[in-house]
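Got some structures for you, see below.
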Structure I
Amino acid sequence: MGVVAALWRYPVKSMAGERLASAEVGERGFDGDRLYAVRDPDGKFGSGKNTRRFRRMPGLNTFAARYDGDVPVVTLPDGRTARGDADIAAALGRPGVALTKEADVPHHDEAAVHLVTTSSLAWLAERAPGAEIDARRLRPNILLDTGPAPELTEDAWVGERVRIGAVELEVLRKAVRCVMVDLPWDGLPAAPGLLKKITGMTLGVHARVVRGGVLHLGDVRTVGCSAPHTP
């Protein structure tokens, strides 16, 4: 079992996001989640790591984003609201960057939905007693309160379908963590060395949406039918 304890979406990739009481979930994931990204003049998008599509942009974690209707509103590290791309570029120290809406390829790193359980947070807190452990550090879309369930309980769901309220997900793989977990996030202090405490550098899971719907705080997770999948 498990109960939805928190829901988040992140209007701009690699910035702090906003907590929700409910979320519309479709094939792409949470409505509006990571729909925007900061784009470099060479076409790469700001992220916490370097890949073929993404470029590590130190400092993005100190920004925050929320929606005003369908429009993303970016809060700069000093608390001011960005008035345009020039403000974002100046705060990042990266001339020429621009806030860009997703085109054909999603901005998600791995899959449409990222899920973490309270059991896994408790496991991490035991391994890193000096760090402030909070789901915001892992940037999930869904935090499930799994009570006294075993540590890393969501790992066992890989390859299965799970139903949470009206939404059905197929859990594809464990979520690989990066240095972003060590950084200050959304009011949380930095946690140097936290990544090294995560066995295999995986915590939480990534999932695709099998059946969409509206998720609410308090929705209950139930086990659906198994779905063949090779992570």
Structure II
Amino acid sequence: MTTDRHTRWSERQEELKRLLRELGAEGCGWQVDLARGAFWWQRPGEERPVAVAKARLLCSHSISDGTVLPSWLNRTVPEDARVPPVEGLRSEGRFDEAGAWAVAMEIGDAAGERYLYPAASPQLRLFLGLRDVREAREEDPRFEPGSPWPHVVDVIGTLGRTLGERSPDDTRALLRHYGGGLVSSPAYRDTPEARPLEALGEGLRTLANAPDAELHPGLVALMRQAEAELAQPEDSTQ
């Protein structure tokens, strides 16, 4: 079954490459806004996308510790951008890149996604499920991400409130995944929010290595940092 799954997804990935060539999107940069479930391929310096797709997060893979976080457990992305839980999925433990791909393929099968797209950064791999890939139309919306800060404040607040409900190891894994997600933040690359999001994400990742007694005060400090960003006027310069 595992071999069949790998073969099937390999064929689909080749199909995606051919499709992007036909659409003129091969080699283009990309943007994703999971809040809208949208993925864009764009040429550098151009606002109009070349091709578009629908997107959801399948799972994330922390490169630093090898852990995999399925999207239905990831509060850094909106609920609509997650996929339903997969019964019997083995995602605990440490995974190399090939192992993370295997988990993503299993989730992609269960979720009914057509293609996988690994949006990688030095800290984290986000495995996206893509479907309905097509040429962009004139009426398709441009990539314009909204403010990330209300959601970031909610995520950090939930981490703080539920600190005693999970083991320290589980909390540290979440801090690494959430921090890595903010550091990479595909939707906010090349925007004023990129730098403060990166700083906050690095703060979460650093906190993952702190003693147990420092977790709660560390989250309180990061919450203040996020709330300060939320209070900034939308047109302020970071």
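Every read-out reported here was derived from the displayed coordinates using simple, explicitly stated rules and does not represent laboratory data. Please read all numbers here as calculations on a predicted model, not as lab measurements. Cβ atoms are built from the backbone, for glycine too; each structure is taken alone.
Starting from the value -2000: which structure in I, II was helix-only ellipticity at 222 nm (-39500 (n - 2.57) for each DSSP H run of 4 or more, over all residues; to 500) calculated from? This value belongs to structure I.
In terms of distance in nm of label points 7 Å out along Cα→Cβ at positions 123 and 139, the structure with the greatest value among I, II is II. Each of I, II could give distance in nm of label points 7 Å out along Cα→Cβ at positions 115 and 131, but the derived value 2.3 comes from I. Here mean count of other Cβ atoms within 10 Å over residues 3-10 was derived from just one of the structures I, II, and that gives 20.1; the source is I. Between structures I, II, the calculation of relative contact order in percent (Cα under 8 Å, 6 or more apart) yields its largest number for I.
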